[in-house]
Structures are given as C-alpha cells and as structure tokens.
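Any read-out appearing in this document is the output of simple, stated calculations on the displayed coordinates, not a laboratory observation. Keep in mind that this is a model prediction, so the values were computed, not measured. Cβ atoms are built from the backbone, for glycine too; each structure is taken alone.
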Structure P
Amino acid sequence: MKKYLYVWLLPLVWSICSFMSFQFPGDEYGLYAVSSIIGIWIAIVIDMPGDIHHPAFWMSITATGAIIMALIGWGLSALRVKLKLWLILHICAAALFFLLAVFSYPSIEKALSKNGSWWAYIFSSLNVGLYVSVIFSGIITGILRIIQKKKSAKDTMPVKN
C-alpha cells in the first residue's frame with residue numbers, strides 16, 4: 001500500500017479539492033479554474049455543454065484531473081518521494097498561496113466580498129499547493145537520487161596505490 005501511496009492519495013486530495021472548489025468557486029469561477037487547471041482543458045477539447053452547472057462539466061474535469069494526478073502519483077511513487085517532504089511542501093505552498101490570494105486585496109473584507117468565502121481560498125490554495133508540492137518534491141528527490149548514485153559510485157571505485 002505504501003509503495004503506491006501517491007497513486008491514490010494525490011487523485012483523492014485533488015478531486016475533493018476540485019469538487020469543493022466548484023462548490024465555492026470564487027468570482028466568476030476564477031479560483032475554481034486556476035485550482036483545477038489540470039482538468040479544465042478537457043472541457044475545451046470535448047466541447048462541453050454551455051452550462052457550467054451541468055454535472056458532465058465538473059465530473060469530466062474532476063475525472064480528467066484525477067487521472068493526471070494518478071499518473072503524477074505513479075511518478076512520485078517510482079521516485080520514492082518521502083511523504084514527509086511532500087507533505088511539508090504541500091502545506092507550505094498551500095499556506096503561501098492562501099496568504100498571497102487573500103492579502104492581494106486591500107482588506108480581508110474586500111477579499112471575501114470578491115470571492116465569496118474562506119472556502120474558495122482554502123480549496124483553491126490546497127490544489128495549487130498540490131501542484132507546487134508534486135513538482136518540487138519530484139525535483140528534490142530526483143536531485144538527491146543523482147547525488148546518492150554519484151556518491152555510491154565514487155565510494156565503490158577501487159583505490160589506486
């Protein structure tokens with residue numbers, strides 16, 4: 001189970017946050033669009049119905065994003081990314097995006113009146129943080145693996161007298 005943790009964890013987290021972001025979309029569905037960007041393209045490619053509230057709209061976006069996140073999860077599992085690294089990056093990135101989004105307005109009241117609720121900021125920040133965390137945890141782990149391989153290759157080289 002631990003070996004394939006990311007294969008099911010990432011799509012689950014992403015899908016829940018995407019669905020909840022659809023329920024609390026922000027102004028003109030802007031925060032939803034940004035937070036669900038990896039699945040949104042399917043609505044354009046298959047020419048979805050004009051009504052954004054049609055269940056096929058958000059279900060196809062959620063399914064597409066979940067599949068992409070499962071593939072990304074497979075990659076992170078193959079790299080053996082440490083859960084602690086990914087989790088720290090996810091929490092930090094989500095918190096950073098939350099703060100940047102809210103404080104991009106002159107006041108909290110203006111931010112809430114623009115996007116409707118705290119939930120709009122929370123769920124969109126969680127998904128944007130997810131994007132950042134998978135990219136950086138993959139890069140960091142990849143670099144560490146390369147360094148470890150070079151070090152172990154260097155350690156196993158015969159010593160010249």
Structure Q
Amino acid sequence: MFLVKIISTNINSLNQRVAKFFRFGRSDVQSSLVAAPYGVDSNPVKDMVALYSSTGKDGKTVIVGYINKNSIADIGELRLFSTNSDAEEQNYIYLKNDGIIEVGGNTDNLVRFSDLKVAFDLFVNNFNAHTHLSSAPGTPTPPPVVPSTANIDSAKINEIKTK
C-alpha cells in the first residue's frame with residue numbers, strides 16, 4: 001500500500017469514481033477506481049492524501065480511503081460532512097454517542113411539525129373561541145375580538161424527516 005496525492009476525479013462510463021493521482025512523484029501520474037462503503041458517494045478535494053493499493057489482480061489497483069483532516073468524532077460516533085473545493089467544511093450530519101443527532105449545527109432544535117401543529121391549532125381555536133364579558137353599565141365596551149389567522153404551515157420542512 002502507498003500514500004498518494006489526489007489530482008482530480010471523474011466518473012467513468014460505468015458510473016464508477018476514478019481518481020487521478022501522483023504515485024511516485026509528479027512524473028508518475030496514475031489513475032485507479034475508488035472503493036467506498038456501500039451507499040456512500042463522496043468526491044475528495046484536490047491534494048487529499050489517499051491510500052492506494054493493488055488488488056491481487058495483475059495491474060488492478062484501488063484507492064481504499066483517505067487520510068481525514070477533519071476528525072472530531074468520539075468513540076462510537078459517526079459524522080458525515082461536506083467541504084468546498086478548498087477543503088473548508090460546509091455542512092455535516094453528526095450521530096453522537098449520547099443519542100443526539102446534529103444537522104449542520106447544535107445551537108437550535110428541529111421540531112416534530114405534526115405535534116407542534118396540533119398544539120398550535122388547539123391554541124388558535126381556543127383563542128378564537130374566547131369571549132369577553134360585557135362591561136358594567138357606564139364603562140366602555142371592550143373592542144371586538146378579531147379571530148386569529150396565525151399559521152405555522154410555512155415552517156414545515158418537507159425535506160427533513162424524523163420519527
């Protein structure tokens with residue numbers, strides 16, 4: 001096995017990722033298929049250091065992984081992240097070992113929209129159903145109650161689901 005520096009990647013005619021890299025210096029440019037866990041499609045940025053290996057088949061080689069420069073996951077955790085072309089982290093999904101899942105940050109909370117909508121609709125219905133007692137004679141009448149038109153439907157994110 002060798003450590004190599006990635007130059008670029010492309011997708012071949014079989015929809016497989018192929019990495020182009022320097023093997024033994026700048027005059028030895030090679031290319032090889034990239035192996036990855038099932039269901040994971042990632043594309044490394046230029047200058048990533050990769051682990052390159054032969055497969056046991058004559059002339060067949062493979063990139064089996066990359067040296068991660070963004071490691072922060074603790075024991076038992078999994079973190080998926082994306083970067084821009086300069087390797088600066090842009091977003092992440094972090095499954096922490098305490099059962100918390102962070103999606104792009106940890107300063108706010110996602111909500112269960114269906115439960116929130118039930119509670120909110122109950123509040124709106126109760127607000128709209130309330131009445132003012134009539135005023136005592138000689139005192140001004142309270143202004144009429146205007147029904148609430150509050151609505152949280154636009155807060156619903158259809159692209160993110162939870163249980």
Structure R
Amino acid sequence: MGIDFHVKREIKSDIRRIGEILSTDIFTPEETGRNPFFFSALTELLILLRDLMYKSEEYAQRVAFTDDINVTEDVKDVTDLIWFVRNAVCHVDSSNHKFQDAVFTFNTIFGKGVMAHIGDTAMESEYEDEVCFFFGEQKIYLKRLIIRAFEEAKENLEPILD
C-alpha cells in the first residue's frame with residue numbers, strides 16, 4: 001500500500017516526539033512526585049505510540065509480541081495493549097480503568113513490587129529495573145513493552161519513509 005507525504009510526516013513527527021519524551025528523566029521515581037507533567041507525558045507517549053502501532057500495521061507489519069502481556073479477550077498482543085491503555089488514559093469514563101470492584105488509573109510501581117491483591121490476582125511488577133503502569137486489569141512496562149514496541153514500530157516504518 002502506498003504512503004503519502006502527510007502520513008510520512010506524521011510518522012516522523014511521532015518518532016521524534018516519542019524520542020524526546022523518552023530522553024527525559026520524567027519516568028523516574030524522583031520525578032513522579034515532583035513533576036506535574038508525569039501523567040501528561042505518559043498520556044502523550046501512549047497517544048503517539050498508538051498512532052505508530054496503527055501505521056506500522058497499516059503500512060508495514062503489526063507489532064505483535066506477547067511477552068509480559070496479560071492476554072485477555074480484548075488484549076491479544078502489545079498493539080492491543082497499547083490501544084487498551086491509550087483508551088484508558090484518554091477516556092475518563094472508559095471501563096478500561098476497572099478491575100473487578102477496583103479502579104486502577106495511572107497507578108505506578110518503580111521496580112519490583114505488588115500494588116494490590118484483588119481476589120487471587122496480584123497486581124504486581126515483576127522486574128527490579130522497570131517502571132510499571134496499571135490501568136484496570138492491565139499493566140504496561142516502560143522498557144519491556146512501551147520502548148520495545150516503539151523500537152519495533154520504528155524499525156518497521158523507517159524503510160518506507162525515504
């Protein structure tokens with residue numbers, strides 16, 4: 001499928017801006033309590049990443065890894081997870097914030113730890129070197145999911161940008 005100038009410009013802009021956000025210290029434990037733009041940065045990052053996931057699927061290939069993903073009826077791979085979380089951050093009334101009787105929105109763990117136990121389910125981060133964000137029944141890791149998906153989408157799309 002052909003790709004026009006405007007779509008190429010959007011892809012380049014998404015890649016540049018995601019790179020800028022990721023190059024800051026905003027997703028560190030020191031910044032989360034001080035920086036009033038912590039959640040804004042995560043929201044923008046997920047909006048732009050969702051756009052790249054769509055464009056990667058449309059013009060190259062789907063980013064479809066499932067490592068560290070809570071596979072459900074709605075979330076089959078990382079592209080679905082990014083869609084799910086992007087909808088949660090952009091829509092306050094979304095059911096994507098809910099898990100059983102609890103609400104998880106922008107909950108964050110730095111390193112390994114347990115956020116909560118809901119019935120037999122532990123809402124936890126399994127990695128010491130990670131930042132983990134929780135939205136409803138889903139969690140999304142910064143390095144293992146967000147950055148990896150970004151790198152794979154960029155790799156898929158860069159060859160068609162020239």
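Of structures P, Q, R, which gives -13000 when helix-only ellipticity at 222 nm (-39500 (n - 2.57) for each DSSP H run of 4 or more, over all residues; to 500) is computed from the coordinates?
Computed on structure R.
If you work out relative contact order in percent (Cα under 8 Å, 6 or more apart) for P, Q, R, which one comes out largest?
Once relative contact order in percent (Cα under 8 Å, 6 or more apart) is tallied for P, Q, R, the winner is P.
Give the label, chosen from P, Q, R, of the structure having the highest value of distance in nm of label points 7 Å out along Cα→Cβ at positions 12 and 76.
Sorting by distance in nm of label points 7 Å out along Cα→Cβ at positions 12 and 76 in descending order puts Q first.
If you work out Cα Rg over 2.2 N^0.38 Å for P, Q, R, which one comes out largest?
Top value of Cα Rg over 2.2 N^0.38 Å, among P, Q, R, belongs to structure Q.
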